[in-house]
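As structure tokens, here come the structures.
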Structure 1
Amino acid sequence: MVLADVEAALQRIDQGRYGRCQLCTRPIVLDRLRIVPQARHCTRCQQVREVGR
């Protein structure tokens, strides 16, 4: 799963979409990307997703 996340992040880099939330399209905070470079969602959207599980 981690490899798939990293590959997806590399694809987003190639497409110019890296660093943007896939849900709200807002920028993902740099501190979050430093901790989770393959992050697909901003902190807010990630929290909403986790609550919805």
Structure 2
Amino acid sequence: MNLSKIHHIAIIVSDYEAAKDFYVNKLGFSVIRENYRPERKDWKLDLRINEHTELE
């Protein structure tokens, strides 16, 4: 199997604010979307890694 690109990667974290700080402020990924999901009582954050890949 040969992968040419990855569309997105999903990571579930226990501390949303700490994770957001790490990925945005430390690693420099930019926010694409940030949505509160009341049915799950959690936040979903989509970050741009590069032109082809997102971190969810």
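Observations
- If P(r) over Cα pairs in 10 Å bins from 0, in percent is computed and equals 21, 52, 21, 5, the structure in 1, 2: 2
- Each of 1, 2 could give helix-only ellipticity at 222 nm (-39500 (n - 2.57) for each DSSP H run of 4 or more, over all residues; to 500), but the derived value -16000 comes from 1.
- When relative contact order in percent (Cα under 8 Å, 6 or more apart) is worked out for each of 1, 2, structure 2 gives the greatest result.
- Per distance in nm of label points 7 Å out along Cα→Cβ at positions 2 and 34, the highest-valued of structures 1, 2: 2
- At a computed 2.4 (distance in nm of label points 7 Å out along Cα→Cβ at positions 10 and 26), which of 1, 2: 2
Each value in this text was obtained by applying a stated rule to the coordinates, not by laboratory testing. Please read these numbers as outputs of a predicted model, since none were measured by experiment. Cβ atoms are built from the backbone, for glycine too; each structure is taken alone.
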